[in-house]
Every structure is written in C-alpha cells, then in structure tokens.
Structure I
Amino acid sequence: MGVPFRVVFWADNDARAKVAAQAAFARIAELDRMLSDWNPDSELMRLCRTAGSGQAQTASPDLWFVLGQARAFWRRSGGAFDPTIGPLVRLWRKARKTKSLPTAAEVTAAQARTGCEHVVFQRHGVLLKRKGMLLDLGGIAKGYAADEALSTLRQHGITRALVDGSGDIAIGHPPPNADGWIVDSNGTSHSLCNVGIATSGDTYQFVEIGGVRYSHIVDPSTGLGLTTRRVVTVVAKDAMTADSLATALSVLDLSKGRLLIRATAGATASIKQDR
C-alpha cells in the first residue's frame with residue numbers, strides 16, 4: 001500500500017486508547033505485508049512471482065478474501081476495476097517518470113499479461129495462469145485495511161472512531177454530542193457515521209505529455225492514464241466497497257457508472273467532471 005494511515009477515536013481512558021491504537025496500526029502493518037505491490041517481499045508479490053508456473057499457491061485468509069472481492073468487483077464493473085492491471089500500472093509509472101508515452105507494442109505486451117479470468121481459485125490456493133502477471137490491489141487494499149483497523153478498535157471497546165488510509169476512510173460511531181464525523185472531500189463536507197468514503201481522481205496526481213493531461217489512474221482498455229478530468233467520491237457500507245467503486249467510476253463512462261452505483265445497496269456517488 002505504501003501510504004500513511006491516520007486513526008482518530010474517543011476512549012474512556014489513556015491505557016485503553018494506547019493499547020487500541022497500537023493494535024489498529026499493527027493490523028494495518030500486517031495487511032501491508034500481505035497486500036502491498038510496493039513491497040517485493042509481500043505475500044502478494046511472492047504470489048506474482050509464481051505466475052505461469054502452473055502451481056497454485058496457498059493464500060492467507062486476508063489475501064484470499066481481498067482477491068475474491070476484487071474479482072467480484074471486476075465482474076460487476078465490466079473490467080473497469082481490474083486487480084490484474086499491474087503490468088500496465090508499472091508501464092504507466094515509467095511513462096509518468098520519463099514523460100514519454102509507451103509504444104503500442106509495449107502496451108499490447110503488458111495487456112497480454114492481464115485478465116482476471118486467468119486468476120484461478122483452488123480451495124485456499126491461488127493460481128496465476130499467465131507468466132508475468134502482476135496483481136495490483138491499489139484500488140481495494142487501502143479500504144480493506146481501514147475497515148480492519150476500525151474493526152480492531154471495536155474489538156478493544158472503541159466504537160467512536162475514524163480510520164483514514166490516505167483518503168479511503170472507514171467511519172464508526174460519531175464523536176460525543178455529534179451526529180457524524182465531518183469529512184471534507186473535494187470541497188464538500190460530509191457528516192457521516194458507520195460507513196466508508198473514498199475519493200478518486202487526478203487533482204494532484206497527473207502528468208502532461210505532448211500537451212495532453214493524463215491521470216495516474218490507468219484505463220485497462222487502453223493501457224494509458226485517463227484523459228478525462230474527473231473526481232469521484234463514493235459513500236458505501238464500508239471503505240473497501242467505497243474504494244473499489246471510486247476506482248471503477250473513475251474509468252467507466254458516466255451512464256455505466258451511475259448504473260453500477262444504483263446496483264450497489266447503500267452506495268451513493270458524487271462525480272465532478274471537467275469537459
């Protein structure tokens with residue numbers, strides 16, 4: 001994941017607060033060791049190194065669950081959310097650094113190593129069928145980690161809490177004498193409790209190449225950064241759902257994005273787009 005997390009909560013005594021905070025951050029660190037594509041020694045990256053070997057690898061319960069949810073979002077979004085997009089993301093990171101577009105051949109070669117249909121679940125093992133596949137859980141892992149940290153706080157008796165994973169936020173009961181937590185997102189304030197909220201867009205992360213502004217968010221269908229200037233904020237039942245939906249809605253056209261939100265119980269979305 002490679003991003004900072006922030007935990008805010010109310011506790012009835014300092015000792016409980018210290019223990020709960022340590023447990024929440026320990027849970028986040030544990031998940032980072034499993035789900036990060038930035039850490040070459042993470043469980044996720046160890047799985048990727050077996051791609052094309054024909055051997056299924058045993059997955060921890062957390063990795064198994066998140067991959068299963070990622071595959072479900074891939075299906076629901078028609079491929080706009082794609083956890084196998086790693087080869088394209090790596091290619092686009094290089095393009096952003098060098099400010100030079102990848103060649104058509106490079107994009108085609110990277111796309112040939114993607115496809116969630118090539119991820120096979122076998123009991124509690126996972127098989128990556130194509131050599132060179134790279135999983136990228138950047139559109140779901142932060143939300144899941146925020147949810148898990150909030151759950152950890154609750155296990156320690158702390159329910160009035162908020163966990164912010166760099167914009168992917170899990171929200172519990174409100175602070176004392178308040179109806180909700182005030183969360184600012186893209187210039188709008190929200191009063192929220194017992195939900196997740198996530199924002200996705202290119203307000204700060206973009207690059208201009210050849211006079212064209214490209215987002216850091218990669219469109220799986222083109223292999224390039226998005227050129228539509230759009231900021232999406234999603235409120236959903238939990239941060240993992242909000243995180244995944246925000247990623248998908250950044251890629252989908254507006255009509256398909258609205259259909260996806262309507263089909264997701266308890267989810268709402270705000271989409272701001274510059275034409």
Structure II
Amino acid sequence: MPSDIAWQVAENAGQRKSLNGPKTRVLVRVQAKGGKYLGDDIGGSQVTVRNSHTGELLASGVTSGDSGSVSNSHVPNASSRAIVTPGSPPRIHWLVAGPNSSRFSAEIALERPAMLEVSVFGAIGGLQTAHRAVATQWAVPGNDVEVGVEISGLLVQVLDPPTHMQLPSSASTVPLKAKVAMMCGCPINIGLLWIPSDFNVTAHVRNLGSGAVVAVVPLAFSRSGVSGLYEGSYNVTEPGFYDVTILAVQRSTGNTGAGQVTFFR
C-alpha cells in the first residue's frame with residue numbers, strides 16, 4: 001500500500017472506509033462560542049476531517065440535528081464550554097447534547113494512530129458572516145473519538161438600507177437596521193441567556209468616492225419585541241456612493257460579526 005491509509009468512498013454520504021485497519025468512529029460537534037450547537041435551524045456546519053500530517057481527506061459532510069438543551073448544572077453529556085450571562089452575579093449554564101443534537105459522524109479505519117485535523121465552516125444559514133475554525137486531535141485505531149470545535153462570531157443581517165438602494169434626491173435620512181444573533185442562531189433579547197446590553201452594535205458609513213469613514217452611528221436595541229433588532233439612522237449631507245458596515249461585538253466573549261450594504265444618492 002503506497003500510504004498508511006487507503007480510502008474508498010462509502011455508500012453513505014459523509015463516510016469513508018479504509019481497505020485495512022480497525023474501524024474508528026469520529027463524531028464532531030460544532031458549538032458557537034458562548035452559545036449552543038449549530039443545529040438544523042441555522043443550516044448546520046460544513047465539516048472536513050483530514051490526516052493532519054499527510055493532508056489526506058478522510059471524511060466530509062454537514063452536521064445535522066438540534067442545537068442541544070441548556071442546564072444550570074454540569075450534567076452528563078454537557079459541553080465543557082459554559083454559557084455565561086453577564087450580571088451580578090453572572091448566570092452560568094451548560095449546553096447538553098441529547099440523542100438528536102447536532103453532530104457529524106463518520107466511520108474510518110486507521111492502520112496506526114493519526115493526528116486528525118477537523119475543519120468546520122458555518123453557520124451555513126448565515127454565509128455572509130460564517131466563520132471557519134480548526135481543531136486537531138489524535139485518533140487511535142479502533143477507539144471512537146469525539147471532537148468538539150468552538151466557532152466564534154455573530155450573525156449580522158442588515159435589514160435597512162437594502163443593498164444598492166437609491167435615495168430620492170429630496171431624502172436626507174437613511175434608516176439603519178440590523179438583526180444580530182449568536183452564531184448558533186440563538187436570539188438576543190431581555191430575559192434570555194443572551195441579553196442586549198452585552199452587545200455593542202455600530203454602523204460605519206463610508207463615502208466610496210473619498211474612501212473616508214464619514215460617520216460611526218451607534219445602534220440601539222429595538223423595544224419592538226423583535227429579538228436581536230438594532231436600529232438608528234444617518235443623515236446624508238452630500239450626494240454620492242456609500243457603503244455601510246454594521247459591526248456587532250459581544251463584550252463578554254469577544255465575538256464579532258458584520259454585514260455590509262451600499263446605497264447612493
């Protein structure tokens with residue numbers, strides 16, 4: 001055999017089997033930093049498993065399942081990464097994987113111990129603000145291995161202005177609205193685990209002609225009852241082409257996310 005691992009595509013999508021070596025099951029869970037698993041409701045996460053030393057592709061696919069449940073104590077099957085809600089004192093919760101919780105599973109066969117490189121990309125349902133993360137872990141032939149990968153970032157969807165919007169010549173005010181959520185799609189609202197005061201959301205307005213940032217507008221959490229909605233406005237003083245980058249930062253975790261649109265007058 002020209003290499004220590006020889007692979008053939010299995011009948012089931014996302015699984016590969018070696019011609020030799022004991023079977024080894026690899027299970028991958030992808031958790032949003034400070035949040036839950038990337039479940040089916042947000043499109044899951046793309047997963048690629050390679051031999052870290054040779055670069056050989058071992059398995060690939062998409063996670064499937066729900067985002068898990070939350071417990072106020074560290075119970076069996078709980079993630080080692082806590083969900084912390086700022087406050088005095090802070091509230092600490094733990095993410096628990098159930099039998100149907102989001103995961104990617106593949107069966108491989110190794111001839112000898114190998115360093116696995118697990119790369120994830122998601123959330124698939126929020127590609128504009130999706131992130132990539134990589135983890136490595138040794139796998140021993142015949143011993144099942146579970147890899148938990150944490151993916152940082154926030155989902156930011158710009159609602160207003162719509163991209164490439166033309167303002168009437170008489171208009172001077174551009175409404176600024178964005179929907180912000182955890183990378184798992186978990187909502188931000190008063191009384192939830194993810195509270196509005198933990199997030200700083202700003203709109204950076206740039207004149208495309210000069211390249212200069214002409215305004216940084218703080219966006220306030222909307223009291224409309226819509227989760228994760230932040231809004232404000234910008235007064236346009238000169239005609240021209242502009243872009244708006246709405247940037248969200250979660251203070252407690254350092255998570256960031258951005259959405260970008262253009263408008264002109």
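Derivation of every value follows stated rules applied to the coordinates shown; laboratory data play no part. Quantities reported herein were computed from a predicted structural model and do not represent experimental measurements. Cβ atoms are built from the backbone, for glycine too; each structure is taken alone.
Some values worked out for this structure:
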read-out: With helix-only ellipticity at 222 nm (-39500 (n - 2.57) for each DSSP H run of 4 or more, over all residues; to 500) derived as -11500, matching label from I, II; value: I
read-out: Identity of the structure behind -0.42, -0.52 (criterion: log10 I(q)/I(0) by the Debye sum over Cα atoms at q = 0.09, 0.10 Å⁻¹, calculated), options I, II; value: I
read-out: Identity of the structure behind 0.65 (criterion: FRET efficiency 1/(1 + (r/R0)^6) of positions 118 and 214 (r between Cβ atoms, R0 = 30 Å, to 0.05), calculated), options I, II; value: I
read-out: Cα extents along the principal axes in Å, for residues 78-181 alone from the coordinates reads 72, 39, 23; which among I, II; value: II
read-out: Highest-scoring label, criterion being mean count of other Cβ atoms within 10 Å over residues 222-229, among I, II; value: I
read-out: Computed 0.8 for distance in nm of label points 7 Å out along Cα→Cβ at positions 110 and 134 - originating structure among I, II; value: I
